[in-house]
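Have a look at these structures, which come just after this line.
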Structure I
Amino acid sequence: MFVELGGWVYMLANRPEGTLYVGVTADLARRAYEHRERTSDGFTKRYNIQRLVWIERHDDIGRAIQREKNIKHWPRAWKVALIVAANPEWRDLYEDLMK
């Protein structure tokens, strides 16, 4: 029997009101660590995007992937509003994952 695990949709920023990155993963702590340590070449490494500013949990990875795709097509103002509603100070949420 195949069991589909849940997933996380997340946004990173290089600073408050800075450059944004939207991603999806099944293992948020591992993926956030990889962004922080800049283990892979790409957009987040190039623009020094490491601050985890928004997260959303989904029970179904398929729904998480669809949500990520939808958010990626949103205007920047909508993404910023989503972050500010949950994290008005643009605090790095990575430390909360490590507790």
Structure II
Amino acid sequence: PLLQINKYAFSGGRDTIEDHRKHGGNCEVDTSFQFLKYFLEDDAKLEEIRQKYTSGEMLTGELKQQAIAVIQTIVKELQERRKSITDDTVRQFTAPRKLAFDY
């Protein structure tokens, strides 16, 4: 399913590699970059990717691969955590309890 990013994610890249290398990509409309904005925890890495993509150094396919790698890691972590959930965990989480408010 994540590999569908390669095929279907809207990109901010140019029509040709030559145009992209010359003018760079548009991170504001690029779906893969938007994924990275939310899921990549390393702000310095995100800025590096943004600079490379907008300068034309990084192509759309490379940006999509970065997004896929980050999302696959997150999905794998979520799947592992989900395995540890038991009926008791759900009962504890959903049990009604008084909330403490400090006014």
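Coordinate-derived values only; no laboratory data. Remember, predicted model here, so these are calculated numbers, not experimental data. Cβ atoms are built from the backbone, for glycine too; each structure is taken alone.
Where does the value 35 come from, among I, II, when relative contact order in percent (Cα under 8 Å, 6 or more apart) is the thing being computed?
Derived from the structure labelled I.
Output the label of whichever structure in I, II has the greatest value of distance in nm of label points 7 Å out along Cα→Cβ at positions 38 and 62.
Once distance in nm of label points 7 Å out along Cα→Cβ at positions 38 and 62 is worked out for each structure, I has the highest.
Quick check on the output: -11000 is helix-only ellipticity at 222 nm (-39500 (n - 2.57) for each DSSP H run of 4 or more, over all residues; to 500), derived from one of I, II. Which one produced it?
I
For which of I, II does distance in nm of label points 7 Å out along Cα→Cβ at positions 14 and 46, calculated from the coordinates, equal 2.7? Mind showing how you got there, number by number?
Values: I: 1.1; II: 2.7.
Source structure: II.
Quick one: distance in nm of label points 7 Å out along Cα→Cβ at positions 22 and 54 came out at 2.1 when computed from one of I, II, so which one is it? Provide the component values of the computation, followed by the final result.
On the way: I: 0.8; II: 2.1.
The value was obtained from structure II.
If distance in nm of label points 7 Å out along Cα→Cβ at positions 30 and 70 comes out at 2.7 when worked out from the coordinates, which of I, II was used?
Matching structure: I.
Here Rg and Dmax of the Cα atoms in Å has been calculated and equals 19.5, 62, so which of I, II was it run on? Could you put the intermediate results ahead of the total?
On the way: I: 13.2, 44; II: 19.5, 62.
Corresponding structure: II.
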